[in-house]
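Just so you know, all these numbers are worked out from the coordinates, no wet-lab data involved. From a predicted model like this one, the values you see are computed outputs, not experimental measurements. Cβ atoms are built from the backbone, for glycine too; each structure is taken alone.
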Structure P
Amino acid sequence: MGRRSVIGTTDTRVETPFTEVTDEDVDFLLEQINARMDLDSLLTRDDVIAERCGVRPLVVSAKGSDHSDVDWTKLSRKHAIETDQRRQIVTIFGGKLTDCLNVGEGVADEIEALGIPLEDDLRNWYGEPSAAARNEFYRQARRMQLDSYQSKADTEPLTDRLWRRYGRRGFAMLESIREDPAMADDVMGSVDYLRVELHSAARSEMVTKLEDFMRRRSKIEFVVHDDDIHASAGLYEVAEILFGEDADHRLVEYFGGVDSVPSAIRAESTGLLRLTDTAGAG
């Protein structure tokens, strides 16, 4: 995940979707990775930046059947696709990220069977535009020396990153950076997320809460320590770009109250000092 590593996963059957990473999970994963990598020093809990945990539904053949003797670890790798012809809804049950291409092909077949045409398969890498479009993007990026805006030497070149993340949408980002070089700045200083990317997210991602952006849309919380996030005055600009006049409320909501907003961020907005602890209401 960029300059960071994601280690996982555990595979534990649970009876409720409301779960969290346990101490046993952390100890197990650290033990496994330390046994398999030649590291100068062993990884410990102090090296953990963030955790995430989710539940994947298991797909069974029919209601009421006795599945007590079924090997659920095998079930976890299966998926089912259900199509409602009348309402033209395609639903996916189960499935794993490692099987996403097969799941996607099945969904595409069902959508076409509903009479909804899909783009022709150009045999490019999944979802990537044509080679001609890629070459033109890289040509424009070279002419404007896009990679020279990079602030960290050990990160992916900006040209590669913008193309990988956005494809054709990257052309509009190049234009924005040409018009205003500040659009290529890393707003928070340590998250490898450009100002132009924030504006793009504000226009197209329908972000409703700051946590939604930080944890799901951008994955910033998974690659940056909480201490660095809390010390970044740039987080206020992130909220301003995403939420406009509602930025103060969303920041207070994100941190769980006015008094919890870090001083570095509070200093960017006198508005925070006037808010009561009712952010997010309405």
Structure Q
Amino acid sequence: MTNIIDGRLIAANIRNELKEKIAGLAKAPCLAIILAGNDEPSLIYVRNKKKAAAEIGVQTKFFHLAEDISEENLLALIDKLNNDENTNGIIVQLPLPEHLNTHKIINRIAPQKDVDGFHPYNTGMLQNNQTPYFIAATPLGIMRLVQSVCSDLSGKNVVIIGASLIVGRPLATLMLNQECTVTITHIHTKNIKELTQKADILVAACGVANLVQEDWIKSGAILIDVGINRCNGKICGDIDFKAVQNKAAAITPVPGGVGPMTIAMLLKNTVDAYELQLSSAKIGNIF
């Protein structure tokens, strides 16, 4: 029988651990959330993050900026938050309006407060198999999900559908650092199905509803579905759950798989940022 990997349960356990830790801290960790514009999915994501943070005792500061905010003003806000000792983590909700330079904005966040793990310092340290301040929440959550059903990843053949900077690339690095053999596919990859059929672990993160069918996977594979798509009024993933569930060894559902883990790991990064900055303050290290 296929093991359904319960992301909600694993995330709840992480949040409970964080809640207990926060109860023993001198003050609540604080996460600053910046949103430019009124992108509907972004508004939903922000609302979910704020709710989850409040439930475990993380304070949030929400900056809802106009769609036409100037790059100069947005950078000035980030500078202010970088220098605010009461702000421990900073995230800029993506995507940004087209007139804003995403790389420039993300690069302005202090690496020690970059709880999304997107700053080049953090991604570069991860790429070099060193310890970054933070790792992107979705790949970090995926690793937890995979390791809940497979403790030893060494030598596993991993195929990732999707080469994004947010999921595919950092996840590939995490898997490489666990001594996996990793293949990343993208929109120009030919014969993707031939590659996925060899995967011990298949991660679908491309945003194409029900792309992965039964004949795309080998028997006993672990399937991680990052996709969030609309299918006849319902939420579905990039993997056709019903088609593959009896062939896979384990699979994450959509919803209830990767999504809850992303928020849980973001909150963990925020608590870690608080502790990092408290330690740095004690030894006189100033941002």
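5.2 is what came out when distance in nm of label points 7 Å out along Cα→Cβ at positions 107 and 219 was calculated for one structure; which of P, Q is it? Traced to structure Q.
Highest-scoring entry among P, Q, by relative contact order in percent (Cα under 8 Å, 6 or more apart), is Q. If helix-only ellipticity at 222 nm (-39500 (n - 2.57) for each DSSP H run of 4 or more, over all residues; to 500) is calculated from each of P, Q, which structure is the one that comes out at -12500? Of the structures listed, the value fits Q. Of structures P, Q, which gives 15.5 when mean count of other Cβ atoms within 10 Å over residues 43-50 is computed from the coordinates? Corresponding structure: Q.
Taking distance in nm of label points 7 Å out along Cα→Cβ at positions 27 and 115 as the criterion, the highest value among P, Q goes to P. Matching task: 62 is the computed value of percent of Cα pairs over 13 Å apart, for residues 35-82 alone. Pick the structure from P, Q. It must be structure Q, since only it matches. Once distance in nm of label points 7 Å out along Cα→Cβ at positions 163 and 227 is computed for every structure in P, Q, the highest value turns out to be that of P.
Could you tell me which structure in P, Q was used to calculate log10 I(q)/I(0) by the Debye sum over Cα atoms at q = 0.07, 0.09, 0.10, 0.11 Å⁻¹ as -0.37, -0.63, -0.78, -0.94? Traced to structure P.
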